[in-house]
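Chemist: Before anything else, here is the set of structures, which you'll find just below.
Just so it is clear, none of the values below were taken in a lab; they were calculated from the coordinates. Small disclaimer: the values here were computed from a predicted structure and weren't measured. Cβ atoms are built from the backbone, for glycine too; each structure is taken alone.
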Structure P
Amino acid sequence: MWTINPIYKRVRLDSHDDPNTKEHRDELIFQTTLLPIETLEVFFKYDTYEGDKKNAPYTLHPTHHLFRGEVRTRIPSLRLSLTPMVEYAEDHYKPDSTELITRKAFVDIGFDLTKKLHLSYKPEFVYLTDIDPDANPSHVHAKAMYFHHKATYELFKNIDVTMGSDYARGIQMNAFNSWSLFGEVTLFKPGIVRSTLGYSYTGYYNIGDGISSVYWKFFLFM
């Protein structure tokens, strides 16, 4: 089976407190999935946009290109799933000559402990390159490792409870090393609605700071 999903998004970000701060952009997303056999799925995504970003007295015209590929494999006899992913993105900011290049790779390892309890572990590597021809040095690199842990339990039909923790560690640049805890409740009816209410806390232990947030996500026709 082969599916193709083109998506168009018009994004408007405006500040009520500062009318000189805003971002508008037109975004195109192309997603395709190939399912050659029941236990193997190949996924590809291309995301691009051009926009206008104003933060007085500066006005930028960002352009974005992202490529992402995944191979999703299930091994029912072992109650195991494996999903390796690679991602490459470029962000350009005109009229400046600055550019941000992002490279990511992870392996998502899932295990069905019971019919209702699913565990997952995902190590992720992120490599950023900030390019500014007018700066010295002109190329600044940053690398980090992320370790994501998650447990999801089906509390009722179409209602899941998720708890997890994340740990992030920079390579050579360690000021923003962090740990996170989060919890979520999700209502999901395929093709109709997905709604998630959650709480998370992230602590930056090297600088003695942290941030907590309550969030709600709501999607229709997913």
Structure Q
Amino acid sequence: MAILTMGGVIKRCGALLDDPANVRFTPDYLRPYIDQENESLEITLERVGVQQQQAEAIFSIPAAASSPNDLTPFFAAGGPLQYFLRPKYFDWKLQGQPDTSYSPSAAVDKLDDVPVGNLGCQQYRWTGGVILTTPSYTAVTLRIGFFALASDMYDDAAPVMRGIGNVLALQASVLVCDLNNGMGKLGARLQKNLARDKQNFCNLIVMQQQSKNIFPRSTKRGVATQISAGGSQFM
């Protein structure tokens, strides 16, 4: 497995399509197809338990008097959750407290009603593309880890996920062949190679996942896990 950039995948596509100098299939011609197949491959990888891009956002929200905090405004372009796909973890602390004060927020299907004067976001609800948290009567800072949406790949220096460059080049080349009437026997041969390499890659990922010991995330290191009244924090 090699570490490739977009430029490296373009060169591999040229070689696979019997155009190593990228004369017929120029970089400008290949880029949108590689970008398209990169996103398709990400969906395949997520299906077997691998998400290509992960991110963490830290930002503060103002006090909410009675209704749940709605984080929808932070999904806007330029906002901390612009590329949010789905949550991985969700922590909170009162604004101004040290980082050691972060506490996990529990994922629930329905937010509990909280008393007047509640401090913190003890629960959150992620549904229909919206994140709601229990209202806090003072400002809080959130630390949200999440799986991120893919960004377009048009820069030749853009890195490709480790290990998928070969499969991505094959998958894009198969698409180009299909768009060019199969290019004789080349399309069928590339399709056969893609099916083999893609299956081997996915099998390797599954084997690695099966060998891991996965432990639930505790409230604090070294402290017994606490289950909130509103649901399990491991949901």
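Chemist: Among the shown structures P, Q, from which was the value 0.4 of distance in nm of label points 7 Å out along Cα→Cβ at positions 58 and 98 calculated?
Modeler: P
Chemist: Given a value of 0 for helix-only ellipticity at 222 nm (-39500 (n - 2.57) for each DSSP H run of 4 or more, over all residues; to 500), calculated from one of P, Q, which structure does it belong to?
Modeler: Considering all the candidates, the number was obtained from P.
Chemist: From which structure (P, Q) was relative contact order in percent (Cα under 8 Å, 6 or more apart) calculated, if the value obtained is 29?
Modeler: Q
Chemist: Still on this model: Between P, Q, which one scores greatest on mean count of other Cβ atoms within 10 Å over residues 170-177? Intermediate values should be presented prior to the final figure.
Modeler: On the way: P: 12.4; Q: 23.9.
Max of mean count of other Cβ atoms within 10 Å over residues 170-177: Q.
Chemist: Given 1.00 as the derived value for FRET efficiency 1/(1 + (r/R0)^6) of positions 146 and 178 (r between Cβ atoms, R0 = 25 Å, to 0.05), which of the supplied structures P, Q does it correspond to?
Modeler: Working: P: 1.00; Q: 0.15.
Derived from P, not from the others.
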